Structure P
Amino acid sequence: MAKIIIIDDEKSIRYTLRDILEYEKYEVDEAQDGEEGYEKIKNGEYDLALCDIKMPKMDGMEVLERVSELGKDIQFIMISAHGTIKTAVEATKMGAFDFIQKPPDLNRLLLCVRNALDKSQLVQETKVLKRKISKTYDIVGTSDPIKRLKEDIEKVAPTEARVLITGPNGSGKELVCKWIHAKSLRSNKPLIEVNCAAIPSELIESELFGHEKGSFTSAIKQRIGKFEQANGGTLFLDEIGDMSLSAQAKVLRALQEGKITRVGGDKEISVNVRVIAATNKNLRKEIEENHFREDLYHRLGVILMHVPPLNERKEDIPLLVDKFLVDIAEEYGASIKKISEEALGYLKELNWTGNIRELRNVVERLIIMSDIDITESDAKVYTSYNK
């Protein structure tokens, strides 16, 4: 149930508004002046404030300003019998949701209250999602390789330099890319991902550059490619070592000239994209075997970053397990299980060929299959057929 506070020095107004809002099933509190209202908001939790402007001790505009400094997630609807357009504009600039003149029209008041509460809920949901996203994208670990990787990200992210990320499957290359994008000047623009290994070679050019209607048999309408979708933002080319040589040539041209051409088209389209690439292959070896263009390698690899395999950072396993225990419990809507020190010790001894991805799968399996807490016996049983 939404909680609303009415801040007004007129008792009759407070009584009328309370009667209306409680009839609509809202929880209502009152304050007889701005100072009392500010203290109640400061020490309590409210979704919405209906606040008079002209009041003794502290007027409504000062209440609005001081509450905004608290960082509270509360919407304000300002109310006044002496309102002007200038006052309404000033209140809105200071963060008020809306402005209503006294005596308030009942229908307009209730509509305004519902809209303000809808906005309050959206703000809360957005914050929750952002917290979940930031937790999901967190690079966990205190080992030396991870410390160095984090330091490199902090240096590289604010620049426009292209980055080539290497490392084995499941080690977290995609996570590094997301961190770089999130900490870059392009963070408010799209991050578009392409898994080059998952797209057939005959379709990769259409995927990257788009195509015009009728350019090939199944091209029944125009398609915008990933380069155009990422314009102004970041394009992540995952598993770029699996890209065909013809597509590599076009990617090289796009990087050199900042222009692309859709398949079946002749119009050049300018694109402003920061490219981050990743691979689990040894591109130097691929170049020697004529499977990868050396000039593209040098274009992509302005900054080289290596994500270490889990076997080289086993001291991070307890921290990773703790994170997965929390994340997976939240996904399942279940309580967080504990894991014994003996079980953690056993996990640290294992050979993690599948890296972080394999460890997460094992933790999820242990959460599902274990009774109350995860013991060393559980760890041995439910990882034995994984090895």
Structure Q
Amino acid sequence: MLVLHRVGPYHHARFQAASSVLAQHLVVLETRPDSQEYPWQTADQKPTYTLKQLCGSVDPEKDPPNQVLKKQLQTFLEKFEPQVIVIVGWSDPAYLQLLLMAHRSYIPLVLISDSRKKDMKRHFLKEWVKQQLLRGFSSALVAGSQSQNYLLDLGFDKERIFYPWDVVDNNRFAEISSLIIHDDTKEKPFICVGRFIAEKNHQLLLEAYKLYQDEGGVRPLLLIGSGALQQTIQQQCEKLPNPNLVKVLPFQQLEKLALFYGQAHAVILPSQKDTWGLVINEAIACKIPVIVSNACGCADDLIEDGTSGWVFRSADSGSLLTCMKKSDIQTPAERVKMISASQKLLSKFGLQNFADALVDACQTSMTSYRRSKRSYLAAFAILGGR
């Protein structure tokens, strides 16, 4: 059984791949099926896995009340009798209750995590509590090297950590984007895809783009997303030397997004904090060069600066400007070489890689089962003894 907030198209592709290789039928449980953190459309999905949902929450972004939650979780465990429980995170009430139930029933637990040590200021007491919780997990599946390093810092054994978790359907993105004719005209835009929130760092991107225009740059900029800062971003766009070169579009579903990638000159991810950055997987799959902030988790695993893409300092608009100018003067031969290098790195982050890693994590959890009273007591205390 795999438990997460909500299944989006990216998860669906992963679970389809995993369901074909797992020894036991895959059951996926959504704890917050009505969440709108990402407004995905999933009605056309036809899973080969079993999809179940919790109900009874008064807030779509929160778990159901405790007694309702416990009753439903117990019902699912009794019905499906999972050999392994895989949970995407460690802080939600649903995840903590599952830790308690798994401990009492001797069911191995697998943690899925993309957290990194540098994502936020870390406090000793909270980190100590995490260390105790982690004792109850038999294995882990992580996004990449940065999230692996964080678990290592927390005392998790390296031989029990597997990856990747953050993958997309590379073949599907390549197929859709290939419908667009690739040329090298100045009309092909820089594209930035991401929610309009502070962490995505659109302010710095637009500062760099202003400098780009000031120095005679004429390539358009396309922003795709939605969020609380949309009005602020649009106001900043209006102050550019040539605001007509910027276009803002709302959140796009996967199929349309791949078509936009196919029209791009380069994809920019300017985040000041991003545990991974799936848009970079998508862009590389579509054979588009990428410009990535060094604050993004994917930068370590998918980007060799100047070879498979460009990396800039997340707080330095001049650093981003330099990368934009480099992409502008790149020759067709250099572009082909960069795309080839990025495709090679991406080949380790595909659906099959995820499926194999999940199988390995589940097998490890069963053959080297770990059960911890400290983990149980930590979860019990966080839940307030409920």
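Rule-based calculations on the coordinates, nothing more; no lab input. Computed from a predicted structure; not experimentally measured. Cβ atoms are built from the backbone, for glycine too; each structure is taken alone.
Among the shown structures P, Q, from which was the value -0.25 of log10 I(q)/I(0) by the Debye sum over Cα atoms at q = 0.06 Å⁻¹ calculated? Mind showing how you got there, number by number?
Numbers: P: -0.41; Q: -0.25.
Only structure Q yields this read-out.
Suppose you compute distance in nm of label points 7 Å out along Cα→Cβ at positions 80 and 360 for every structure in P, Q: which one lands on 5.2? It would help to have the intermediate numbers written out before the result.
Numbers: P: 5.2; Q: 2.4.
The value was obtained from structure P.
Comparing mean count of other Cβ atoms within 10 Å over residues 88-95 across P, Q, which is largest? Let's see the in-between values first.
Details: P: 14.6; Q: 19.1.
Going through P, Q one by one, mean count of other Cβ atoms within 10 Å over residues 88-95 is largest in Q.
For relative contact order in percent (Cα under 8 Å, 6 or more apart), which of the structures P, Q scores highest?
Comparing P, Q, the top value of relative contact order in percent (Cα under 8 Å, 6 or more apart) belongs to Q.
State the single structure among P, Q that was used to calculate distance in nm of label points 7 Å out along Cα→Cβ at positions 16 and 336, giving 5.0. Display every interim value, and only then the final one.
Details: P: 5.0; Q: 3.2.
Checking each candidate, the match is P.
Please state which of the structures P, Q yields 21.2 when mean count of other Cβ atoms within 10 Å over residues 144-151 is computed from it.
Numbers: P: 14.9; Q: 21.2.
Checking each candidate, the match is Q.
From P, Q, which structure was distance in nm of label points 7 Å out along Cα→Cβ at positions 24 and 56 = 3.0 calculated on? Before the final figure, lay out each step's value.
On the way: P: 3.0; Q: 2.3.
Source structure for this number: P.
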